[in-house]
Structure I
């Protein structure tokens, strides 16, 4: 979860997959902490945003009759935090949602998604918002 318009689609997809296999859904929000700050720095504004994003995920999952557990983490980089939690939770699949974005006129998926695709210990399911969204 990152607070983008793609989050609801990712939650819906994760809940659908969980219903099909009687699995548990975990949603995480990672606060990226600058290297100039201690990893456990008090980042109140970012924490509040993460809590709102995760609360939205919980509300949506509840409407879909899906059990969800949320986690707010602080890390130096988002990709490694996602992969580490997937290892810890022994995840069967990671579901990620991304928005359609362009950089220098070309479609891009940023840095986090490629890192997760390369390093995840499990399957990765990616859902992308349409260009017009």
Structure II
């Protein structure tokens, strides 16, 4: 299993009148966690796109346990529990500074060949990057 951790500070513009994070922003927090997890492995979304691979989201599931609030420093824990194939699933949990579990969810992406617009397997180099975490 591969695990990555990223910290995000809640900005005022991400909250409602009660100072609570608007629910739609959690998807963005998960995206930051995914991008940083991939970067931690030595890749970027840009590199994947430049190599001809796109990664659209095919499903997302979220569960809200408790609210995040303005100025909270959040810990986004992102993990990949299975090696990538035609799909890759990122599980994420968000915690506040006190370690309270606020949100959890999963986002599944597929790999698309940019030239054909058709699904394809994960690039071999990306599969090799994940291999040490699953052997």
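Name the one structure among I, II that log10 I(q)/I(0) by the Debye sum over Cα atoms at q = 0.09, 0.10, 0.12, 0.20 Å⁻¹ of -0.29, -0.35, -0.50, -1.12 was derived from. It was calculated from structure II.
If you rank structures I, II by distance in nm of label points 7 Å out along Cα→Cβ at positions 19 and 67, which sits at the top with the largest value?
On the way: I: 1.7; II: 1.0.
Greatest value across I, II: structure I.
Starting from the value -13500: which structure in I, II was helix-only ellipticity at 222 nm (-39500 (n - 2.57) for each DSSP H run of 4 or more, over all residues; to 500) calculated from? Only structure I yields this read-out.
Matching task: 0.7 is the computed value of distance in nm of label points 7 Å out along Cα→Cβ at positions 75 and 115. Pick the structure from I, II. Please report the intermediate quantities before stating the final value.
Working: I: 0.7; II: 4.5.
It traces back to I.
Taken together, the values in this text are just the output of simple stated rules run on the coordinates, not laboratory data. Since we're looking at a predicted model, the values are computed, not measured. Cβ atoms are built from the backbone, for glycine too; each structure is taken alone.
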